[in-house]
Structure 1
Amino acid sequence: MQFLNIIIHNGFIQEEDRWFLFPAAEPVTTISPLTSLQDLLVKIGAFESKGQARKNFKHQTIPEGWSHFVIGKIRRELCIWNPTE
């Protein structure tokens, strides 16, 4: 199974978040809080287009806090940390 680890860089992130939440050997991508969930799914290669992502994935925005999704036929695990105050 392929893991896709994302941290939303929204100003509330702590330096130790990466090490507490994700195993050291797994890559972690930091993205802007302005990125929509559909744009993110296209960027990571889960769907070919934003329209396809919108059709197949019901969530519109990136939820606050910790989120875990299993996406696509390959069954990739998408883990998102969107810190709050």
Structure 2
Amino acid sequence: MARKRFNAAEKEILAKGAGTSVEWQNVTQWHPGTLVSGEIKTEPGGWQYADVRNDDSKGHMFKGDVIGASPGHIRLPDGE
């Protein structure tokens, strides 16, 4: 089952703030992105997400689109 809340490691990533290079997951594929801010947003019902700007164009996702990355779907790129 999906997690509603970001874990400690994900919160550390978000604490780096706007402009931080990250990867966000869309189902099973990871895509490059940039944090829009480090703010954790919460929807009614308690589901958290953070805004990430997509830095890749594939399929119906376009470079520059802002994605609401949920817990378990955000990480630092390899080597960072």
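No value in this document is a laboratory result; all are computed from the given coordinates. Small disclaimer: the values here were computed from a predicted structure and weren't measured. Cβ atoms are built from the backbone, for glycine too; each structure is taken alone.
Data for the structure
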quantity: Structure (1, 2) behind the derived value 1.4 of distance in nm of label points 7 Å out along Cα→Cβ at positions 10 and 42; calculated: 2
quantity: Structure from which -2500 was derived, helix-only ellipticity at 222 nm (-39500 (n - 2.57) for each DSSP H run of 4 or more, over all residues; to 500), options 1, 2; calculated: 2
quantity: Comparison of 1, 2 by relative contact order in percent (Cα under 8 Å, 6 or more apart) - largest value held by; calculated: 1
